[in-house]
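I've put the structures underneath this note.
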Structure 1
Amino acid sequence: MTPDMNSLPIQDFPESLLTMMEHGVPKEAILQLVEHYGGTRLSVPVRFSEGGALGQVIDRKAGEALCAAYGGDIVEIPLSVRLRTVARDREIVRKRRDERLSQSALARLFGLSERSVRRILKTTAG
């Protein structure tokens, strides 16, 4: 199961992604960039084109903000394992609380061991 990162508070974001937000790139677009380009370097075009590779990932407004801030540069898009882990752990806690799923069901759903699920439930605030 892929956790939903849209609900994460911005304080969980790495510094490089927070800087993108400061340049006017919306959180949703940043998450789309992480999903598509995470762990790689992105050559940001000087001008945004909806028909270009970037236009297939983010919308015009976000693309124009990204190009205005980073056009002509190569930007490292973090893999953001921490973001994914935080989102996954919160989803596990939510499913346990709201859907009353057992630890073994959660382990199977998220591809974890029951021991890992117990650790997450113990350490993650709901």
Structure 2
Amino acid sequence: MIKAVAAVAILMFCNLASVVCAKIIPDFLHSQLWILLLILFCWGTTYLVRMVIWLIVGKYYQLSYIYPFLGINYLISYLIGIFVWHETFKITKLAGIILITIGILVICYSRNKYNSIKEQLSDG
């Protein structure tokens, strides 16, 4: 379970990093080329890292178990949007994020998370 949490944490970081890169790219379109290329390189690197981690995680865990954990990104990106980019706070968005979080908790306690029965038995 710890490996899954670490993998999801890395995936969430990569997702958020790529979103931040995409958000700031328009600000640097008219500046020096090396800054834009550096941002594009970081953006592409995060996608590459995500792809490799998905291949590793998919080998051990069912996609229907691990993928919903990325829904936590909605909460994190909403908070970043409010506090960093001063986006507007809406109670309806917060309510939706709370529903997503409840769904993640339900999935977290599901029994079918591994790809094989052997791994289910070793989890205890």
Structure 3
Amino acid sequence: MIIGARTPGDLEPTPETQAFWDAAAQGRFLVRHCNACDKAHWYPRGLCPLCHSSDTDWREGSGKGTIYAFSVMRKAEPPFVMAYVTLAEGPTMMTNIVECETDALRIGQPVELVFQPSKSGTPVPCFRPSTPA
């Protein structure tokens, strides 16, 4: 089954995530990073979930990752792929895999960022299988 892109629902940025969504509107992917423990974390928040420091900032993400786990929602209309992707920066995020042949997806497969517009037009980070270099 070939999966294109489904339209994600509307999003409401919070003051804590507004910088992320502003960057996404410019085609940039930001990841929250803790300066105290030197680790990236996902879901973006001001307090590090790893060491509880508030010394965090936004850093440009590579947009690269690997599939940690996935499930094909075949009965949904349209069908889509839910996945956990481990980012090159370290954290794992829940997302959708798009522009793919579902039978060809594999755990550990490299993926790359692609933004998909939500119903309101806000770009949402999704991933597609990486093209061979």
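Computed from the coordinates by the stated procedures, all read-outs in this text should not be read as laboratory data. All of these numbers come straight from a predicted model, not from anything done at the bench. Cβ atoms are built from the backbone, for glycine too; each structure is taken alone.
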Here helix-only ellipticity at 222 nm (-39500 (n - 2.57) for each DSSP H run of 4 or more, over all residues; to 500) was calculated and came to -1500; which of the structures 1, 2, 3 was it taken from?
-> 3
Cα extents along the principal axes in Å gets 57, 36, 17 when computed on, of labels 1, 2, 3, structure 2
Comparing distance in nm of label points 7 Å out along Cα→Cβ at positions 23 and 79 across 1, 2, 3, which is largest?
-> 3
